[in-house]
1. A value of 63, 46, 34 was computed for Cα extents along the principal axes in Å; which of P, Q, R is the source structure?
2. For structures P, Q, R, calculate FRET efficiency 1/(1 + (r/R0)^6) of positions 15 and 55 (r between Cβ atoms, R0 = 25 Å, to 0.05) and state which one comes out highest.
3. I have 18.4 for mean count of other Cβ atoms within 10 Å over residues 63-70, calculated from one of the structures P, Q, R. Which structure is it?
4. Given structures P, Q, R, which gives the highest value for relative contact order in percent (Cα under 8 Å, 6 or more apart)?
5. Kindly point out which one of P, Q, R the value 20.6 was derived from, the read-out being mean count of other Cβ atoms within 10 Å over residues 231-238.
Structure P
Amino acid sequence: MKSRPLALVLLYAALIVCVAMGIRHSFGLFMAPMSADHGWNREIFSFAIALQNLLWGAAQPFAGLAADRFGARRVLAAGTVLYALGLLGMAWASTGGAFAASAGVLIGIAQSGVTYSVVFSAMGPLLPPEKRSWAMGVVAAAGSFGQFLMVPLASSLIGGFGWYATLIVFALLATTMMPLGAALTRGLAPAAAAGAGSQSARQAFGEASRDRGFVLLTVGYFVCGFQVVFIGVHLPTYLLDKGLSANVGMTALALIGLFNVFGTYGAGYLGSRLPKRYLLAAIYTLRSVAIAVFLAAPLTPASTYLFAMVMGLLWLSTVPLTNAIVAQIFGVRYLGMLSGFVFFSHQIGSFLGVWLGGRLFDATGNYNTVWGICIALGVVASLLNAAVDESNLATRRAAPA
């Protein structure tokens, strides 16, 4: 398997993540036209997307385990089918319940089968360890490029053909992930089958849950989810409250997506050369510094764009580093399952970040408290990640006392 050209492995994996994440990042553009046509309030759409995020995280460990045990090819295929059905369901839904079932439940579960944990599980056995962090950075950057590509595409399609036709087009586009998944995993045996008999999934999780580094990574990833989803959802409203135009908020989000491509790739590249725990610590520290400077400086379009560019560089740069550390400590046999548990923590943080943003704003009339929480959590995550022992667990056991 490792003789397969690395460029092909990266191409197939990157295209899968590009499609899956790109379509997902366009959903916000459907809120206004769908709500207007159906007579829904904004809460109906928002609840479905919040449910989607939570179920994505909850299903991820199980999707990862299925990929480890039965092969990523089957999980990618099932995720593709659910994704396409969910998009079709969004197009045909006329009630809030039907919309939550399609956009929330179906697509939430689907994303657990076609995004980072499962794709990284498929890639793991095909990559030399010294290139793993870099390769994960390339694929994660593709997800960011998907956002940069699909958002204007969705906007153009909705403007020209309407939201219904756009969802049908996206459902057809989602089906391309099935042949891409088949190409990525061609001839690849499940990681668990390759080492059958030595360790069960239950034993692997028990071992990981007792490892201090795994726990620290998991808690740190919670902070990542809290920060990025709070900023991604509430930054435009914060800017409007401060008197800036809606165009400034949209431009800021676009800049985050664009600079995220470079930041994620750069993090993966550096992770193959420097201790990944220190890179993660630096990312969380810089996030806190960037937020503090943004809040302290006079708020202008220029300062907002600078903040967006800096945050874009730090946005998903945690993804390749965190997953590469999991693979480095525990190997690739149960990478899908273990990285899925870490990602679930990320999604709990995402849910709390977006929810607390609105809840505390309603209680206080401003976002100051949540901005402060973001800064404090960044400092905590920096300290936690710096303390991770990223050495291989088997090597630690073999070392003389």
Structure Q
Amino acid sequence: MTVTIEKSTACGRVNAPPSKSMSHRYLICAGLSQRSEIGGISFSKDIEATLNGLKALGAKIEITADTVTAGGIDFTGNPISTVIDCNESGSTLRFLIPLCLMFGTDITLRGSERLFQRSLYVYEQICLAQGLKFKKESNSITVKGMLSSGIYKVQGDISSQFISGLMFALSQAEGDSRIEIIGNIESAPYLTMTVKALGKFGVRASREDERTIYIKGNQRCKNRVIRVEGDYSNAAFLDAFNLTGGNVAVRGLSKNTAQGDSIYKQHFSALQAGCPVIDLTDCPDLAPVLMAVAALYNGAVFTGIRRLKIKESDRGQAMKEELEKFGCGVKTEENRITVNKCKLKAPNSILYGHNDHRIVMALAVLASATGGTISGAEAVNKSFPDFFEKIAGLGIKLKVINE
């Protein structure tokens, strides 16, 4: 899909899309209950992958409008299917592997080769230590065995998703468990989100201290009716149109949120005020939009960027390539990116989405200030399928060509 955007200004009110991160977590908890209703679901590619995974594991799924009714996973039986297609969803893959290890039978999780280039080291080491099967191919992994309760020592600087995945599964195991986090902790707010999601379903998982998570075993998720709150990660792209001269009110965001990406508002203010140094360790998903805003204003230095290389694209390098098309200089280093202050101009060639939803949306913000054409714009389907429909409704002039 190619989208051509004219120089135009966004004005009006818009609802933030539902939180993808909380949707994954609530849907998994619902699957582990007898029958729960989760409202406010947006059926992006990633969420569809998790729903299909839960069906494979035995959850009964019903969909009515934006509400999913789910429940019924039973680890004493057999999964409905022994193959789960995770597509390109890292959350689906990393959250479901430990649950697959509760059945004691061969289960294969497959997806894109890019997905399986991302680390699974934590689970590989756990399976090796417990004598569980862990067979990795270029685009799949097959696991088998029964995950044991106990003490887990997990590196905190690879991905918080491993720790969250363990929390879901260990709450269902026979004994109590503790996860001891080793080294630096990256994306720490996401662990808080998992604790909060489990708590909503009556499951006890608690932070004993900064580095220790206690999970009581032999728990079952209670039946609940819950609506997903708005997503700060994607709301940041809508709010960014205010920084190109727009007047957009983004609604549906909870003030009492556990979402770490709610910090984007503070970063926007800092970028408008000067050339700040911003640490992305806890908010790597904000990197593309923050780099775009830096190019619009005074430039910035971004640290804590190591994990950007293992997202849907190498986000630091991808944004460097695209910002240079707008005439903005970018320097990338091992754990540091510098966006120079510049005067944006209309891009000198077609922009490329790098198969990354957040790159596409960041480029759309910039294109609204200068004009431009984005190739590979269908990547927004991963998290925000109606992104272009929403910004067109706000007054952004665009033309979509489906290829």
Structure R
Amino acid sequence: MKMKLFYIANIRMPTERAHGIQVAKMCEAFARQGAEVTLLVPDRKTFDADPFSYYAVERNFSIEKIPVPDSVGLGKVGFLIESLVFAWRAARRVLSYSSFSKGGGQRPEDFKNPSTHQNVVLPLKKGESDIIVYTREELPLLLLPKGTRAFYEMHQLRGSFLQQFVKKALGIIAITGGLKRALSARGYPSKQILVAHDAVDLEQFNIPVSKEEARKHLGLPLEDKIALYIGGFEAWKGLKTVLQASKTLQERGIRTVVVGGTPKEIVGLQKQYRETTFLGYRPYAELPLIQRAADVLLVPNSGKERISREFTSPLKLFAHMASGVPIVASDLPSLREVLSEREAIFFTPDDPQSSVSAVMQALAPEAVVRAEAATSKVRECTWDKRAQRILEFVKIP
């Protein structure tokens, strides 16, 4: 019996943010496992790009854009309005499919809006499909009809107001064991929680590009040793530690390179940290090539915030593991769930001097053994294997 899976995500599609990558890759992986997948997203303004090409995913799932007021730019009230409208209309879309599959209700075509990126799949005949709702949003769980087989993927612990909606889900997919423990402490049954860390597309990172070629492409010097940070500039991601260490690293002949951030963010930091090379934002599709330019890859999460200590499962961590480049990471429980001393060199979170020492260790010849161990370990952390585990968890008995 074929499973019909609606993935509800209140995100721009495509988006330059990491959550867009995760959603697209999971939809592709669910479809590879045999589910018929429709991704429901709002029709918010975004840059002009085909999502399937932008994320390098197969066209094996559908994308439907739900009409919403583009009020997010108005602040918290605007975001709430957009979220409520999207949740309501997404829930109605699921209900329309269910009703039509049973021989009644509105046809799904009534909810279609023109988009060059759509590939809407008509519902199967009655009895041919089991309907699953999979979402990263709390509000749709509140608005879906009673009896809907809905599952919630949790990326952080919300406040009690939103968290109460999660109780409507039949199960929760937590991206870390830390999240599962936090949920259990709030009274959620452990058997209803599956821990599924993030993952990587190994084929995407298996590219025939040398370090020299990667550096020429990025305009980086061929002779330098390079410690590379890729990611956002939010405080909890630990970029400050990297920047504070950059002067000492320069004195030891190591160039610090940062990929990410907005032009506004970079201008201020470049004045303060002149020894650091800022390359700005680069598309996710370039990540395999960018990693090849590094001698050391940095995952410097701060230990000051709980999301970093316990709840994060960084996409870049798995990409780094697939790179064959030594990894230096903060010694935090969230990262220890994936890495050990066999695969990475750890340093004390928020301690620039400790990070310098770890980088020096990562440049030693024996560090290649850790890099190889990381590459071997990440073979078990693919999107397809993650999707397989989740579908086993949500399947109808």
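Each reported figure results from applying straightforward, stated rules to the coordinates on display, with no laboratory input. In this text the structure is predicted, and so the values were computed from the model without any measurement. Cβ atoms are built from the backbone, for glycine too; each structure is taken alone.
1. Label of the originating structure: P.
2. Max of FRET efficiency 1/(1 + (r/R0)^6) of positions 15 and 55 (r between Cβ atoms, R0 = 25 Å, to 0.05): R.
3. R
4. Sorting by relative contact order in percent (Cα under 8 Å, 6 or more apart) in descending order puts P first.
5. P
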